[in-house]
Structure P
Amino acid sequence: MTPAKADRKIYNMATMPLRIGHFAVLATGSMEQIIGAALSGLVGVVIPMMLLLPAYGGMSALMQGVLGAAGLLGIAIGSPVIGRLSDSHGYLFYYRLCPVLITAFSLIVYFFPYEWVLIVCLFMIGIGVGGGYTLDSDYISEMMPDRWKQFMVGVAKSTSALGFVAVAGVCWLILSGGLDASHWSALFLILASLGLLTFLLRLPCRNSPRWLIDNGRVAEAESAARYFLGPDVTISADVWPSPSAGAASWFDMFKGGNLAKVIFSGVPWACEGVAVYGVGVFLPILVMALGIGNDNVGGMDKVIHSVELTTVINSFIILGFAVGLLLMRRVWHVSLMTGGFILSALGLSMLLLGYECHWPAWFSVVAFLIFELGLNGGPHLITFVIPTQIYSVEELGAGSGIAAMFGKLGAIAGVFIIPMVLHAGGVGMVLTVCIAIMAVGAVISQVFGRNVLPRRKS
């Protein structure tokens with residue numbers, strides 16, 4: 001061994017500084033967050049296009065809800081199923097399979113643009129996205145130094161904003177270029193392209209170091225870690241806690257003091273899910289219902305105008321996440337989540353006031369800015385990291401699963417119910433219901449958060 005090699009510093013994976021390899025893992029592992037948001041945004045554009053066609057013009061509010069919920073239902077099922085399969089057979093195969101599912105079923109929609117095909121394919125695309133959600137966050141977390149884990153998982157979550165903005169912007173450009181409503185299925189080529197890109201990015205990836213260690217393949221784990229982080233990185237089996245034989249079950253989580261943790265981690269996640277997906281998916285329809293912008297256009301021109309405004313409004317999501325990331329390491333997470341819900345409710349209240357009083361469009365745009373700033377800078381970001389802060393190693397698997405289940409149930413309820421509420425009571429009732437849900441989220445966050453996640457003493 002040469003003196004240079006002998007003197008070379010060896011870095012511990014858990015305590016090393018950030019390197020380019022960490023950001024490569026972050027970029028590769030964030031793709032499903034982008035695609036999941038793009039999927040929701042795309043459905044919100046496709047539905048009003050379909051409503052312009054004689055074949056779908058009589059589409060009921062119930063069917064609109066089914067279309068909005070199909071992908072989310074797939075996500076809710078795909079997350080635990082693919083997560084469990086990867087635990088048994090390794091991450092890498094499923095890490096690549098998820099984008100393949102997204103690409104394949106997006107192409108099926110393009111070639112077979114029928115309503116029932118769309119529902120089935122949205123569900124299967126959701127399976128791929130949901131599996132990616134589970135694998136992405138785990139992979140990113142295990143590859144990051146300890147002091148950066150929560151923040152980097154938060155950054156990964158924040159990339160969903162890029163999906164909302166990008167899909168709305170690309171759809172607006174395509175529709176402005178003259179795409180007819182009857183060719184709505186062509187928009188699914190956007191998802192197919194994102195899925196293909198994700199698959200290609202993951203071809204050089206290695207298996208999860210943590211999974212390799214859990215299966216006694218320490219040498220391969222070392223090799224995988226060094227592949228991303230450099231030849232001077234070391235890893236050992238004690239970097240991560242081993243799965244406990246006495247791990248808590250879902251039933252255990254609803255007993256004793258754990259119930260408060262379930263309520264605190266789950267109910268606010270459900271509340272923000274209603275707003276993020278219920279409002280997010282049907283944003284172009286809500287923009288048209290609110291009468292924001294040019295009222296003198298109709299048909300496809302009205303859809304294009306609503307998508308243009310949706311692009312502008314969705315850009316506020318990026319700002320919200322940016323503010324949240326700046327604050328999450330400095331502000332008590334209970335305060336950040338509670339304040340976010342309150343700010344969201346304020347934005348929706350302003351939107352309702354502007355609608356009822358027929359105030360100019362700029363006021364409604366400002367109201368949307370406040371809503372998105374509060375929602376994404378607070379609960380949309382923080383609910384994602386709360387389970388890791390309040391549950392022990394033995395409880396984390398069950399606790400995180402229950403919290404995520406609450407979140408997806410809220411999202412499914414939002415996209416399923418909002419079109420029916422819009423049909424029954426108009427946009428004013430939709431906004432009133434959403435304000436009430438934001439208020440519930442704020443109360444639960446504050447009341448339970450004070451005990452479950454006490455403020456750290458300085």
Structure Q
Amino acid sequence: MSGTTATDVVVVGAGTAGCYAAATVAAAGSSVAVLERKSAEDAGHIACGDALKGADKFPDAIPKAKIAPAFTNTDVDHGRFEIPKEDTVLDIPVPGELAVIDRDAFGRLLIEGATGAGATFAYDTVVQSVIQDADGRVTGVEATHDRHPHTYTADVVIDAAGALSILQDTADFSGSMFDTNVTFQHFCSAYREIIEVPEPVEWSDALVFKPTERAAGYLWYFPRTETTINAGLGFQMTEEPMTLVDDLRRDLQSRPEFAGGEVIDKLGAALPTRRPYDSAVAPGYIAAGDAAGHVNPTTGGGIAGAAYAGQYAGEQAIAALDAGDVSEEMLWPYNERVMDHFGARYAGLDVYNILATAVDVDDLMGLLASLPGEKLAEALYSGTTSFGPRLLVKTAVDSFGYWRQILGFYRTKRVADELLGQYDTYPAAPGDLGAWQRDRDELMDRLYSLTGARPKY
């Protein structure tokens with residue numbers, strides 16, 4: 001039987017961004033409904049690598065003390081990068097606090113936190129389309145709840161539906177600056193298994209990475225505990241998934257620590273490996289988390305960014321409700337906060353993703369093996385790095401045979417630095433975005449010319 005529910009805010013998706021957004025709105029005294037396609041029992045069960053950088057910093061909409069029980073390994077302190085063709089293992093320091101979590105438990109605790117703040121959840125609810133008025137303002141969504149048609153109306157809809165959100169497929173954003181320059185090539189697929197092993201692994205304090213047999217992806221082994229391992233891989237959507245899953249299977253079989261191991265869970269998902277959306281707002285509408293490209297494009301890490309984006313989205317929705325104005329202009333400060341906090345850095349990191357598509361995989365692995373671990377860490381997590389004179393000389397000696405690639409990396413770094421500077425000038429109003437994009441795109445054209453990479457956007 002069909003029905004209608006009216007709330008101040010509708011949040012689509014009960015993941016990290018959705019729960020933080022809902023908790024923020026509810027704590028401010030506004031009504032908010034979270035629509036989740038999964039059942040109450042399965043909600044929060046999300047495919048994830050389980051690694052969390054910045055584990056010491058979480059927004060306060062859901063206090064860290066509430067989610068801390070899901071932090072199962074806080075002893076991890078570095079990355080371990082295996083490069084078989086170079087017979088090399090790189091230990092890469094990672095700035096900030098690391099942790100590996102039980103993502104299923106984490107998801108349930110997020111839902112409990114949002115519920116405790118006053119949010120309501122509608123499970124088994126599949127959103128099918130966005131409702132817009134004659135002026136293009138989003139006013140709600142059409143869904144099925146328990147297989148029955150149901151309409152949810154709201155002053156603000158927060159899209160936290162994840163990568164390749166169906167809401168963006170059905171909405172008409174032609175009257176706004178919302179970023180629609182999004183294709184499936186900007187995303188990767190991820191698959192992971194949770195494996196119980198008989199004996200503690202030697203690398204329980206590390207996040208282990210390894211390239212797949214082709215340039216299309218990488219394998220990971222992240223220890224939830226000494227004997228519970230998240231083993232997975234990520235690969236571009238242009239590749240054959242089953243072939244690459246076979247790469248994971250073969251690697252698992254070659255590792256003695258997995259002998260006698262038992263797979264206790266399997267799951268896959270899509271995630272963005274692109275820069276954040278240039279704008280993630282439209283009249284009555286805000287996108288957050290994976291639905292807005294809020295993921296580190298080099299590592300796939302997205303939990304912390306999604307948490308902050310969710311809270312920022314909730315806070316901007318509250319401001320719009322208080323003002324009685326849900327226009328694009330009113331919601332625009334959300335974009336500015338995202339770009340200022342992490343969006344600019346992620347855009348800079350995307351430059352290195354683009355470079356990697358134009359470099360032979362064996363050359364790339366050789367180059368990485370020759371670079372100092374701490375500088376790799378800076379490039380992977382801050383979007384830029386620097387070399388002092390002594391370190392530069394040492395690196396030049398160690399990297400003999402890869403000087404051409406080093407020169408390409410250096411030139412790319414300069415463009416990345418310029419790009420970070422460009423994002424520092426992100427506009428304060430939607431009307432100025434076009435001019436800003438033209439300046440940014442000139443930098444991107446230089447990058448494509450410099451690297452020989454195929455244009456990504």
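Every number here is computed from the coordinates shown, using simple stated rules; none is lab data. Note that the structure is predicted; figures quoted are calculated from it, not measured. Cβ atoms are built from the backbone, for glycine too; each structure is taken alone.
Could you figure out which one of P, Q the value -11000 for helix-only ellipticity at 222 nm (-39500 (n - 2.57) for each DSSP H run of 4 or more, over all residues; to 500) was computed from?
Going through each structure in turn, the value belongs to Q.
Compare distance in nm of label points 7 Å out along Cα→Cβ at positions 68 and 316 across structures P, Q and report the one with the greatest value.
Largest one: structure Q.
Thinking only about relative contact order in percent (Cα under 8 Å, 6 or more apart), which of P, Q has the largest value?
Answer by largest value of relative contact order in percent (Cα under 8 Å, 6 or more apart): P.
Starting from the value 1.6: which structure in P, Q was distance in nm of label points 7 Å out along Cα→Cβ at positions 164 and 188 calculated from?
Derived from Q, not from the others.
Match the computed value 3.0 of distance in nm of label points 7 Å out along Cα→Cβ at positions 148 and 332 to one of the structures P, Q, and report its label. Could the numbers behind the result be given before it?
On the way: P: 3.0; Q: 4.4.
Source structure for this number: P.
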